[in-house]
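Each structure below appears as structure tokens.
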Structure 1
Amino acid sequence: MTTRAQRTASSYTELDAASASDYVSRLFGIETTIAEEIGDGNMNLVFRVCSNDVSYIVKQALPYLRVAGEGWPLTLDRARIEAAALAQHESVAPGMVPKVHHFDPDQFVIVMEDLNTHTLWRQDLCKGTHVEGVAEGVGRFLAKTLLGTSDILLPPSVRKSLTAEFVNPELCAITEELVFTAPYQDAESNIIDEAAQELAAELRSDRAMQLAAAQLRWQFRTRAEALLHGDFHTGSVMVAPGDPRAMDPEFAFFGPMGFDVGNIIGNLAFARIRHGELGNAEFSAQVDNYAFTIWLTFSEWVRRLWPAKEPWREPFLAQILVDSAGYASMEMIRRMVGLAHVLDIDTLPDDLRYKARTRVGQNARLLALGKPVHSFEDFWERATQGADSTPQEMRVT
């Protein structure tokens, strides 16, 4: 079957700053004054286009993985997925994503709200800058989007219809390869600096971690619990005091809830390990507070939203915690040796970067191979301190 992305590929034209400016001018009937490319991501073209009164973000999907080059082709349909995911998340968590003004299904362009008063949370975390109210917002966003797109709150027919709308095989395949497979192999896509050589070699012979990754990959494929963001990390959250916004949900699909929760907590662990190595005790404590606040707020909102007729709320939360710890471990490993690294660790001085990568690898193994986590304290301690937990043989659940 020919997809819309394939049918329209011949009419597709990559934008540049000038054509993005013309696009916005025609779309809204305004005179634009400034247009510049601002994207530094792995997959898309992103422009800021301004008039005297307003500015917009223009995002266009590229037909290849930008970070890997034209040799890695990629579906353009991910732009439709992203626009639809933003709309769905806005419906269940109002005001917590950028507003979408327009989606062009032929040029695979999304025109959206310019969050020009916001900053990227990862950058603030790296600098040690506190932004009030972000963690509470992230926890609330997770609860509202995950429960709000699941069978827990939706009629089964609505949920099944949504599941069909968000079939996203190509981007799911990228996740399966880059998160659960390539880090444990001598894969061409891996990026392994000198500080990660030892960790990468260990992973290629670590049968227990390979089994853990394979089991989590199977769950990722088969557990269609809720509409996930699909790539939810500290680099996909724009922040201002009391106003966090989740962006870039082009990997959205129906999958296991713990994947989104584990990704954001795993990425906070990078910030905690960074500031621990730098000796920044005060901001390390702040990152601890962020992590606990996200989980506590998520749990509180789950309890608030949970239907009274369903008696299994606490077992549900306990399972989400266990699942999240497993997916956090996979995120932590892949960001050390895989295709896409993180500034939190990469920008450390050479000697500290080696120590940080080693710690991340050790802590991820404790999360993946230790006994199932029994509390968020246990989860966070293993992810950041690696203390009081002894790895055991791979468990099958």
Structure 2
Amino acid sequence: MTTDPKHSISPATKQHLETVKKFSAHNYKPLEVVIARAEGPYVWDVDGIRYFDCLSAYSSLNQGHRHPKIISALKEQADKVTLTSRAFHNDKMGEFLKLLCNLTDSERALPMNTGAEAVETALKAARMWGYKVKKIQENKAEIIVASENFHGRTITIISFSDEPSYRDHFGPFTPGFKISTYGDASSVAALINTNTVAVLVEPIQGESGVQIPEADYLSKLQDLCKKNNMLLIVDEIQSGLGRTGKWFGYQHSPNVKPDLMILGKALGGGVYPVSAVVGRDEVLGLFTPGIHGSTFGGNPLGSAVGMASLEVLRDGLLENCIKLSPIFRKELEQLHHDSPHVSRLRVLGLWAGIDIKPESGSARFYCEKLLQHGLLAKDTRSETIRLAPPLMISEAQLKDIIATLRKVLC
């Protein structure tokens, strides 16, 4: 068993860490790097040391740090109007939602801010559809979710998590959810009853280590939903907007068209929180004035940023991800073969989960070693290193990432 690596911390870094320790609630345990500047795939700490960002803020930075087009849109809009609330119209939201609907082949969109807000919105929409359209008994709606899911941190969302650390000391929990086995459509079928209104699932699970189900998993879920008059809701907050080599993770499954899709993270281009639920008019058209809302949802600043973020992704980044994906996979498979520490590997697009053998130590240990070699990655579920480099990287930069991984893992 390896022991935790030791590295010197500069006085400037130490001062920042001590201030956070003193004044912040300790709900995170970040790696001991204090970032002061960023551009493209790189960040610099308070001492001027450069690192390659291989986490991309959990896919929020698919476009890279401070993309010029996104920053320009942010500044231009900030000089005009930033917030109106939904008490009034603004001249950006409609244009943004039209673009979003056209991109996703959806009939309506409902803008929010954070991913968790968008998940909560989708849950409310599904329940309302169940009562108004499916005509189930009031307060009896049930939604089937998947094991090892991660959809956010609100009380309702952690109510259907099976991760104890997300739930401990936060009860009582919101009822109305059943947990199936991720990747197993038959386990969903076993939970369906007359009160089931929807199935909520991540096409690829990021937080649990980039877990990739069989290609027909979503197709089978869609068949179950159609057969039983239920909604299929896909959470594309991490897996969407180019991360997997397609616009959305569900598109790796044949002939799937979700009823609702949840978007966030990269929709804000790494500069502003923007999220949305998109889907069928039969569902989102049920909302009427006053029953759901958000002061900041659809604000002109966020809408301008969202449009620029999508434009950047359409302007060659998706194609770049497609081009680099087979190289990423091939290099990581060779690393897996050569490393005495790697037990399993999962790769899709520019997204990977690398499992560390128990006898080799924790994933965090290796993330701390990668930090010392100038690469920022993040452990998840104790045994997995999660990699998500920005989609705008070059082939040469990708190979630099691999070289650094090999220094630490081989």
Structure 3
Amino acid sequence: MSKKDLQREAVQRGLERLRLSGIETADLSPAALGSLSNQLGKGRETDLAVIFLLGRIADSAVLELLTSLQKTATDKEVKKEVRRSLFKLAQKGISAPPSEHASESLQRPILRLTLEIEGYLSSVDGAGGRLVWLARPQAGSGIQLLQGMVSDREGLLQFGGALIRRKELRRMTQDIRKNHGITMISIPWEYGDRILYEGFEKAKSLGRSGMEEFPSLRAVFNPAKPKPFAHPVYSRLSTEGIRAGAWRELSRRLLDEAEFRTWILDEDWMKPYLQQVEEAQESRLVLNQLQKEERFSGIVRDAVREIFSGERRQLFQSRMEDMALYLLETQREEQAKLALAVALQLGEGDLGPLDISFLTGWMQKSLAFYLSQTKEKAAEEPSLIIKP
């Protein structure tokens, strides 16, 4: 067997080890760089597989990593694989620095990137907000960045544009992860553009001021109205069989994920049901504990059925689709499938005869939050009763 064949077999064994470790070897977006680089140093074959995959990710951060490996690697086959991956990057327009002493060697590849637009998306916060970035390399001048914070209820809340360097974009992603625990995942830029455009249109319809500059900033990326298309998660996850088994019961596990811990339903949605709970608690009827629990469960069931329907249904479906994509891109496939199962059921407009435990748990959590707030507020109010 030739050396080339031996090298290929070693790479394939390394790829298999990566898959067994939970690494998605088909995910070749820049968002995969962190998880891949964490596998370096775990064995020669794993190193070869990681380096092989790095050569398929068109990002200047990969160039920096491979350039560093080229300088430090001692294994001949590892060095060969690095050279192959560097060559692949060069074919994509990301060339290695011409010399070690070039003063801007790590910045110059930015200027040779292809002009393909990149899209990035955060997780959805408890109020339905998402951070969206569009980044477009500009020949000879860095990267044009458009940022937007979009609420699915209020539209575009904040936006800004700037010309930055690639390393600044990486620093921004690192700061958000460090300070807020949020990973900016890579998405099709067309989807990010659609979120921003629809957010702008909603903000405009609500009469929000300060939006005048947004169309000109967006025109750098797309001057036209976005075309309709399916959510990108459906090209990543198959819906076949996704609602088989005990997904309704298991969906409650989503509430244990860090990104869902801040999810509380908006107070204006909750007010009618909070009032019902408070009235039940203040009722003069003598109820035993079982009767109290049954009454509370009935209020929760009604609230789930009514809140997650009508015009709000599509809003919640979009939140769950975004979270399914986010969970998938952050290496949590099983949770992603549960989120997508909830989204699909919401999309049908009928929650079915059995509880979806995620929705029930979310409702219970929201009721408990607002009830505790009411109690705290009551405890802070000065009492009119004067003790003798």
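Taken together, the values in this text are just the output of simple stated rules run on the coordinates, not laboratory data. Computed from a predicted structure; not experimentally measured. Cβ atoms are built from the backbone, for glycine too; each structure is taken alone.
A few notes on this one:
- If mean count of other Cβ atoms within 10 Å over residues 49-56 is computed and equals 19.9, the structure in 1, 2, 3: 2
- When relative contact order in percent (Cα under 8 Å, 6 or more apart) is calculated for each of the structures 1, 2, 3, the largest result comes from 2.
- Top of 1, 2, 3 by FRET efficiency 1/(1 + (r/R0)^6) of positions 169 and 249 (r between Cβ atoms, R0 = 35 Å, to 0.05), largest first: 1
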